[in-house]
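Read through the structures below before going on.
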Structure 1
Amino acid sequence: MVGKKYLDESSLRTVRKKQSRTGMIWKQYKKNRLSMFSLYLFLFLVLVAAAADMIAPYDATQQIVKDRFMAPCMQHFFGADSMGRDIFSRVIYGTRVSIIIGFVSTSVSAVIGIVLGSLAGFYGGKTDNVIMRVLDVFMAIPNMLMAIVLAATLGPGMINCMLAVGITGIPGMARITRASVMTQRNQEYIESAYSNNANDGRIIFKYILPNALSPIFVAVASSIANSITVAASLSFIGLGIQPPNPEWGAMLSAGREYITKYPWLCIFPGIAILLTVFSLNNIGDGLRDALDPRLKN
């Protein structure tokens with residue numbers, strides 16, 4: 001009973017410490033007004049994506065021929081495209097597509113990158129050399145070029161686009177994780193874990209990674225923004241989401257032919273990309289400053 005009571009008290013202290021740490025991070029984050037604005041902006045975009053079916057006045061693929069190239073008005077808030085489709089509705093549905101691509105692609109790169117980076121950083125030696133040299137080969141190729149090659153190989157489509165974008169983010173995520181794990185692997189609590197007969201997997205994923213997540217969180221926020229940009233670029237050149245599906249990059253590609261006469265075809269999808277990437281990058285900067293105020297510019 002005494003041992004159980006001790007464990008309960010120890011667990012309670014751990015929970016309180018984590019809550020206190022989270023509260024301090026949030027308090028520090030709130031001091032950055034631009035990051036808070038960006039957080040609210042991104043949450044608004046997420047809500048728009050989730051409620052697209054209720055917000056959009058038209059179906060994203062509905063064609064109203066008589067409204068072709070209609071300028072922004074009460075009937076079509078953002079105007080209509082070359083096929084008479086409502087741009088406002090397509091931008092809203094495109095928000096859902098882009099956010100899904102960003103989160104899924106980042107999840108792919110984060111899961112694989114964190115595992116590889118953890119193994120390389122924890123074991124070092126030959127394991128580190130093999131993993132990092134292979135990743136260095138991929139890092140020697142620009143992300144956009146690699147994404148184009150992968151998308152062309154896998155073929156167009158949403159799933160293949162997410163895979164292509166996710167794979168390009170693995171090397172960067174692995175390097176960040178490796179560096180963070182290396183700073184933790186020689187700490188005293190690791191020796192304590194070994195003395196309690198904890199295996200390597202338990203040490204890595206239960207003890208080291210939770211203490212090495214700060215730079216990884218920042219990298220994930222930036223990676224989502226980068227994934228959305230790369231996916232839009234792939235769609236722009238015809239290797240990503242295919243028409244008539246609404247996607248910001250594909251909308252820019254379809255509107256570029258008419259940009260001089262009907263600029264609204266490109267303006268609104270471009271603004272959507274700008275606001276999303278702007279908010280995510282500032283969220284990442286705010287997290288960086290909140291998790292480690294020493295890095296604040």
Structure 2
Amino acid sequence: MGFKLFLLLEKILMILPKKIRKYFFTTLATIAYYVSSKYRNIAYKNLDFIFENKIGKKEKDEIVRYSFKNLLFNFLHLMEIRYMSKNELAKKVTVKNIEAVQRVHVQKRSVIYVTSHYSAWELGGSAIGAFAEPIAAVYRKMKNPTYQEWVLDSRSKFGNSSLEKSNVIKPLIKLVKNGGACGILIDTAMNQREGLEVDFFGKKIRQTSTPAYLARKYNAAIIPVTIKTDDEENYELIFFDEIAVEKTDNEQEDIQKATQLQADWLTKIITDNPKFWFWVHRRFKSEYPQIYKN
């Protein structure tokens with residue numbers, strides 16, 4: 001019954017002008033900021049941990065408020081994508097440096113797109129599928145299967161598919177060996193048994209080594225990709241040049257270097273404009289659980 005009401009709300013919102021939809025989700029974000037002290041505090045703790053005393057309280061306040069707004073806007077994008085044509089998406093999203101992808105395609109190599117929870121990540125994922133190539137995106141299983149079906153249906157609008165994170169390595173290997181493309185988030189929390197230790201903003205954390213492993217093993221290309229906006233109406237999907245993975249006699253060292261280069265890329269885009277990253281999650285809970293206490 002609850003999900004049917006949600007679908008009814010979706011239909012009503014999609015009938016209304018875009019300006020009203022945006023106002024509705026902006027209002028929800030403001031309410032969430034004031035009501036959810038738990039996640040608000042997580043965001044502040046993350047900022048204090050990463051930037052320490054390098055940014056002031058006013059800037060931190062603006063970043064945390066925007067984190068809630070950005071999260072709700074990603075939800076709005078999921079909703080709008082379900083009703084959007086490829087031409088409408090093209091009017092909303094421009095593509096920069098598609099040549100990085102084309103160079104790999106000419107070489108007939110698979111692409112591993114590495115990305116993060118930055119800015120309009122839902123819109124960005126759809127734009128990769130629409131304007132570069134369909135991808136199989138790795139996702140974490142959600143608690144509500146009905147809502148999960150709704151999310152995955154939206155993400156598949158422009159040809160993308162989804163791979164659930166648990167036991168995902170074999171499907172990814174098969175995909176890459178067959179010339180398919182995948183999308184992997186590199187900014188999710190990992191336990192001590194997963195990933196490799198990298199330097200991220202001067203902190204030692206664990207990050208997935210899957211992109212580097214697949215690229216080295218199967219001659220695939222790691223291409224970082226992100227999306228940004230200046231006005232929350234027009235977006236730019238940016239492909240970065242390939243992160244090369246060396247193939248020496250030391251496999252572990254090759255994978256370590258390539259994984260660190262991905263962490264360096266993410267560090268730079270967050271440093272350039274920190275408000276767009278998803279600060280409202282316990283990214284460092286495995287390595288530094290003490291920062292989230294109390």
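Please treat every number below as a calculation from the coordinates, not as lab data. Keep in mind it's a predicted model, so treat the numbers as computed, not measured. Cβ atoms are built from the backbone, for glycine too; each structure is taken alone.
When mean count of other Cβ atoms within 10 Å over residues 55-62 is computed for each of 1, 2, which one produces 12.4? Clearly, the read-out refers to 2. When log10 I(q)/I(0) by the Debye sum over Cα atoms at q = 0.09, 0.10, 0.13 Å⁻¹, for residues 63-238 alone is computed across structures 1, 2, the figure -0.32, -0.39, -0.68 traces back to 2.
Given a value of 6, 26, 36, 24, 7, 0, 0 for P(r) over Cα pairs in 10 Å bins from 0, in percent, point me to the structure among 1, 2 it was derived from. Working through the options, I get structure 2.
State the single structure among 1, 2 that was used to calculate helix-only ellipticity at 222 nm (-39500 (n - 2.57) for each DSSP H run of 4 or more, over all residues; to 500), giving -16000. Of the structures listed, the value fits 2.
Structures 1, 2 were shown, and FRET efficiency 1/(1 + (r/R0)^6) of positions 23 and 263 (r between Cβ atoms, R0 = 41 Å, to 0.05) at 0.30 was computed from 1.
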